[in-house]
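The numbers here are math on the coordinates, done by the rules we state, and not lab data. Model, not experiment: these values are computed from the prediction. Cβ atoms are built from the backbone, for glycine too; each structure is taken alone.
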Structure P
Amino acid sequence: MGDYTEIEEWIVEGRVDCGFLRLPTVRPMDSIFLENDELKAIIPKDHPMAECEKFPIEKLCEEKIMLLEKGARAEISELFERNGLEPDVHFTTWDDYAVMSMVESGLGVSILPELILKRVPYDIAAKSLDVEAFRKIGFCVKDMKTVPHAVRKFMEYLQYRSNL
């Protein structure tokens, strides 16, 4: 468990055989695309815009932002930059549960990947944004030709599951 930069480093150094990363990777490695993971606005259930169909990304900049980031290559900051926006970041953490708890408590809003939001116990609303916002998830290895047999079988399983 680490951020994208750490996991890429571990794979390249041979400390781990494989990892789940955001594509494209910075370092050259072999990967298989698994899924587009939508980034969603996370707001309290009683937020005035809780019933909107698509949340305007610029409206997030009018709120206190709870940012889920650890190291470099963070897709949420990149999303704001791509749209020429400057969020009012009040808190930054690597703990997605802390972010959801603070949003539930009305301390601010956030953007989180949809995969994190499955079966959460928090009373929050997740809204699609009015701009394209997703991360590409991939399974990565240093070199497909040299992966251990168990990793190769796991990759076959992942490809099978992603095709269902």
Structure Q
Amino acid sequence: MTTPIAFSHVGISVPDAKAAIEWYSKVFGWYHIAGPMPIPEGRSPFSDELYGRNGKHYGGFKLAHMSTADHVGIELLEFQNGYDPEDDFDYERHGVFHFAVQTPDVEALRDKVVENGGEIITSVNTMPCTDIMGHTVEYKNAFCKDPFGNIFEIYSYSYELQGKLPTKMG
């Protein structure tokens, strides 16, 4: 058996790193660790190798670091040549298309997202389940968008409970 690998961090592209730090701190309570610091093109061999692949010119970027309550790192990258995609929820494209956060009160966090310039994508989905004591509990989730165009899911249950959720919807 392979030892599970811990999740370290995720990089999120934003048009304004300072504004993103403020928003994620205020709405999710994430901790600001460092930055934003400028990373000019041609000054970081690692960045040039990664973002300059296949002869691309990325123009440099600003980099900031944050951390979630459970110590997952968030890298905020403000690319000089960044742009908003035509389809901000291209779920058919292979790769990451959303991240998720967990809170016991999905509705309250969804309201806070909207109050701070975010957007509701879906209504709150409620899934009644039976806990280990035989009690019916309601698990909830909903999708939203931050003011920078990033889609995220809010849910009320631990991810490990996915196997306990109803297998039939509707």
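Tabulated data for the structure shown
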{"item": "Origin of the derived value 40 (relative contact order in percent (Cα under 8 Å, 6 or more apart); candidates P, Q)", "result": "P"}
{"item": "If helix-only ellipticity at 222 nm (-39500 (n - 2.57) for each DSSP H run of 4 or more, over all residues; to 500) is computed and equals -5000, the structure in P, Q", "result": "Q"}
{"item": "If FRET efficiency 1/(1 + (r/R0)^6) of positions 24 and 64 (r between Cβ atoms, R0 = 35 Å, to 0.05) is computed and equals 1.00, the structure in P, Q", "result": "Q"}
{"item": "Label whose coordinates, when FRET efficiency 1/(1 + (r/R0)^6) of positions 8 and 136 (r between Cβ atoms, R0 = 30 Å, to 0.05) is calculated, return 0.25 (choices P, Q)", "result": "Q"}
{"item": "Volume of the Cα convex hull per residue in Å³ - structure with the largest value, from P, Q", "result": "Q"}
{"item": "Comparison of P, Q - label where FRET efficiency 1/(1 + (r/R0)^6) of positions 96 and 112 (r between Cβ atoms, R0 = 25 Å, to 0.05) is highest", "result": "P"}
